[in-house]
1. Of the structures labelled 1, 2, which one yields -11500 when helix-only ellipticity at 222 nm (-39500 (n - 2.57) for each DSSP H run of 4 or more, over all residues; to 500) is computed from its coordinates?
2. Work out the source of 1.12 here, i.e. which of 1, 2 gives that when Cα Rg over 2.2 N^0.38 Å, for residues 25-96 alone is computed.
3. Can you spot which of 1, 2 the value 2.9 was calculated from, given it is distance in nm of label points 7 Å out along Cα→Cβ at positions 73 and 105?
4. Once FRET efficiency 1/(1 + (r/R0)^6) of positions 113 and 129 (r between Cβ atoms, R0 = 35 Å, to 0.05) is calculated for every structure in 1, 2, which label goes with the largest value?
5. Just checking, which of 1, 2 has the largest value of distance in nm of label points 7 Å out along Cα→Cβ at positions 49 and 65?
Structure 1
Amino acid sequence: MISTHQKPAEPLPILLVEDNPVDVDLTCRAFARSQLLNPISIARDGEEALDCVQRWERGEAPPALILLDINLPRVNGIEVLRHLKAHPQYRRIPVVVLTSSSEDRDLLDAYSLGVNSFIVKPVDFDRFVETAGQIERYWCELNQHPV
């Protein structure tokens, strides 16, 4: 009998939703340094993130994890989260808010909409690398995803 919790042969991507090119580069370098196995795809604003849902519906593999910034142009991260968590199929994808915002309102709104985790980006690069490694290990290696 095959377990329903088997890992796919190819690691599923991580979707990084981030508009700041410096933060995109920093996040990619941090994941590379932590020897991340999952490829990273990038949506540079909230509208691009919502466009991903249409691509998944056309057969592109959905991500194992979504890293979502709050302060995004065109469609903010809270609206992206609202849309994702309302979707009947993709609401199960874990969403981790990774943001520079430490506003109580953002934290409350994100958890009210069903975010899986809320992390304020560490300023120090070494600490950020450590955080990236912990995110990847927990959400992509240890966490069991529904099939």
Structure 2
Amino acid sequence: MNNPNKKIVNFIKEHHVLTLATSVNNVPYCANCFYVYLEDENIFVLTSEESTKHISDIHKNNYVAGSVVLETSIVGKIQGIQFNGTAYKPDGMLKKIAKKKYKKKYLVAKLMNLNIWIIEINFIKFTDNRLGFGKKLIWKKK
């Protein structure tokens, strides 16, 4: 499988909130979501209710974008990814794995009836100023 550079993977694993961007009829919308990253599958796992705006949008247009950032005001420490991909509800074994990993990371989720969603990543741009000002690593799904 064509997985992202280890620097990108490590950054994603160090964080837990992504900003998810959706768009329907040229009207954009953003939501912040807790996530789990499954490295072998190169997917984000998140949970959200059907009644939310972003899930309603995904039902109409499942092409999404997003970001994960390190919040800092120190220019030399700026890091973050921007990504795009396809969001969908998993089924079968992937659903079981995703739900298990999500519940393991977020213990409170064990008490919830989870609606699991997957973002299959197609593109990542990782900015890491620790590697040099404005240094970018690009990954694309083959």
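1. Answer by label: 1.
2. The read-out was computed on structure 1.
3. Numbers: 1: 2.2; 2: 2.9.
The correct label is 2.
4. Going through 1, 2 one by one, FRET efficiency 1/(1 + (r/R0)^6) of positions 113 and 129 (r between Cβ atoms, R0 = 35 Å, to 0.05) peaks for structure 1.
5. 2
Read-outs: derived from the displayed coordinates by stated rules, not from any lab. This is a predicted model, so every value here is computed, not measured. Cβ atoms are built from the backbone, for glycine too; each structure is taken alone.
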